[in-house]
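Throughout, read-outs are computed from the coordinates displayed, never taken from laboratory work. On a predicted model such as this, the values are computed, not experimentally measured, just so you know. Cβ atoms are built from the backbone, for glycine too; each structure is taken alone.
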Structure 1
Amino acid sequence: MKIHEYQARKILQDHEVEVPMAEVASSPEQAKRIAEEIGGGLWAVKAQVHAGGRGKAGGVKLARTLEEVLAISREMIGNRLITKQTGAKGAPIDKVLIQQGLSIVQEFYVGFLIDREAQKPVLIASSEGGVEIEKVAAESPEKIIKILIDPEKGLSDEQARNAVDTLKVKQDCQERAVGVLLGLWNTFFSMDCSLLEVNPLVVTSEGKVFPLDVKMTFDDNALMRHPELEELHDPNQEDPVELEAHRAGLQYISLDGNIACLVNGAGLAMATMDTIKLFGGEPANFLDIGGGASTEKVTKAFEIMLADPKVKVILVNIFGGIMKCDVIATGLVEACKQVNLTVPLVVRMVGTNDELGRKILSDSGLPIISAQALGEAAKIAVLRAGGV
């Protein structure tokens, strides 16, 4: 789950991490009033969208007068921001964050995430603040610090001090920087974050250490421990089709291909998409229907897939384990009768009662193409989609 920057700032404050003065605005006039209240002669106007790369895309701009704050806010609010993470449609800007201007003398990158290989949390830091960490890793990997964290002991004072020393934080600001790192770790751990990224973490000429820009995402599997986060969810930032699928209990991600996939199980779905690509095709979606493939679920899945104008064929790949193949086959037949199936349907099912399932499909009178193996099914789907 993602949240906006202004929401992440509040969570940091709740965990005693000091942040620059800022407030969110829903209108240009409100943005101007906020800037006036903050005071000073420099403000950052920051589009609130669930995407990185805002600065390069024009989503973060500096204003030196209140009229500039007003004009920039008018440009942003109500429009869409297109970054390399949003796709061509962009993300809607409903709010902007007005943040005080600072006199910055040092910038750093700081991120906490999970190292899947080491199976531990990790602190990643770099002296190249304000730069995309992927670019730093590619061009100057020696400038990246990586510190694995014992999940039982947490980030130690010694580890935080070593990081601050290696980053060469100004001597008179090192204690503050250590405190900020420990505060960020406490936030990451206690809130079950999957990512907490500060870019940049800045040192000001007044000796303050601030997270200037923060990105925070949470482990969906841990949201039951944080019911308060549900209120922070912004459905306007999500793909409406993916949101509709999620509400129906489907795990769905739209892709660019023309072969729609309906699969029960995330791993099997990944294998299905890989096999489609192996035979020269392109999947139109990731769709995991899960273990409870009811007729209602299958019907909703078909409606979502058929609503994509790119789709030329549907490939269903089912492994009947807990959910038996005959039950799934019955659901498929009923779903096909309820929707206007306008593209070829290829079905491969194997597992419990698979023979009975295939018989139900063949006796349905529907133009369903059955296949025994995944490779065979994928090859048929690619051919029907106009592939090689």
Structure 2
Amino acid sequence: MNSAVALEALGVAIASGVPVLLWGSPGTGKTSAVLALGEALGWPVETVIGSIREPSDFAGLPVVVDGAVHLSPPGWARRLCDAGEGLLFLDELTTAPPAVQAAMLRVVLERVVGDTRLPPGIRVVAAANPPEQAADGWELAAPLANRLVHLDWPVDGRHIANGLAVGFPSLAPGAIQNVPDRAQIMAARAAVGAFLEVRPPLALQLPRSAADAGRGWPSPRSWEAVARLLAASDAAHASEAARAALVEGAVGDGAALEFLAWLEHLDLPDPETVLDDPDGFVLPERSDRAFAVLTAVASVAVADGGSERWQQAWRVVARAAEGAPDVATLVARTLAGHRPAGAEVPDALLELAPVLRASGLLRSDAPC
């Protein structure tokens, strides 16, 4: 991965809201890149180094107020709350001892510091040297590593030479402000779900060594991050190299290679287009593609919340039931549980009565 791809992947990760960790040797410009990015965005950057902090700097300091104990946030958290948006930069992460890493868990994933929740506009970026190159370095604990997407920060001699001569490039602010729309989010979630339907053992693969545990590895949490990263990549029109780096950084090399190869041959239709013409929908022959399309259609209809989209989704499911009743039943369960207020029972639902009865979603004595 070259410097341009690393910078692009960093921007997509920040746009998605997935916490990102930059790995690289000392002196390779990780900290400078993050500070320059904050300056370009006009965002404050609060740098926190775990090796000189206590667990209470993340879990909150107990303070008695009116007879009750409150966990008061430190100054860096209060400043970020006041700003509303900005970067929390956890520098030198591998110098943080295990107790401090444990205290960081809620901060990284939930954006909670003590009893205070950071605003949605706060993004978490971290940087680390490999433990053997860090001062009194520690391996990252598996729970903390699994909350991050890991990017290797490259050393490119020509990039450095050019940067020293004419200045180092920074990420364009617009790349971070491309927010994925609902269709992109639902399509990404459906793609990840369809892949795990085909390869369920990859949903969770616990690392076998401390070194593996400190990088990306497959878990339900990291696959959720993959879906968010894919949607943000689509919104930013990111390169294939950047997207691949992000998936690999979330779930590790092996799972990423298999997922990306599968995704390359998926070729899914836009769920919004399918809903606009439900009677023209043709069910893909491959079961994984059929599952992905129908899941995306149901997700978009449920997210829309209107009776029209809900009715259209039932028509799509009815057509799918003719060739793949098992897949249609799974999606019918989702639609049946999210009926909009006031929506009438569609004719397509009656056509599905035999399938729904067989799956237990409709009583055998219910009228057709």
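Quick rundown of the values:
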item: Per FRET efficiency 1/(1 + (r/R0)^6) of positions 34 and 330 (r between Cβ atoms, R0 = 35 Å, to 0.05), the highest-valued of structures 1, 2; result: 2
item: Answer label among 1, 2 for the case where distance in nm of label points 7 Å out along Cα→Cβ at positions 82 and 178, calculated from the coordinates, equals 4.9; result: 1
item: Answer label among 1, 2 for the case where helix-only ellipticity at 222 nm (-39500 (n - 2.57) for each DSSP H run of 4 or more, over all residues; to 500), calculated from the coordinates, equals -10500; result: 1
item: Test item: volume of the Cα convex hull per residue in Å³, for residues 90-305 alone calculated as 175, pick one of 1, 2; result: 1
item: For 2.8 (distance in nm of label points 7 Å out along Cα→Cβ at positions 154 and 258, calculated) the corresponding structure among 1, 2; result: 2
item: When percent of Cα pairs over 29 Å apart is computed for each of 1, 2, the largest belongs to; result: 1
item: Among 1, 2, which structure scores highest (criterion: distance in nm of label points 7 Å out along Cα→Cβ at positions 130 and 218); result: 1
item: Highest-scoring label, criterion being relative contact order in percent (Cα under 8 Å, 6 or more apart), among 1, 2; result: 2
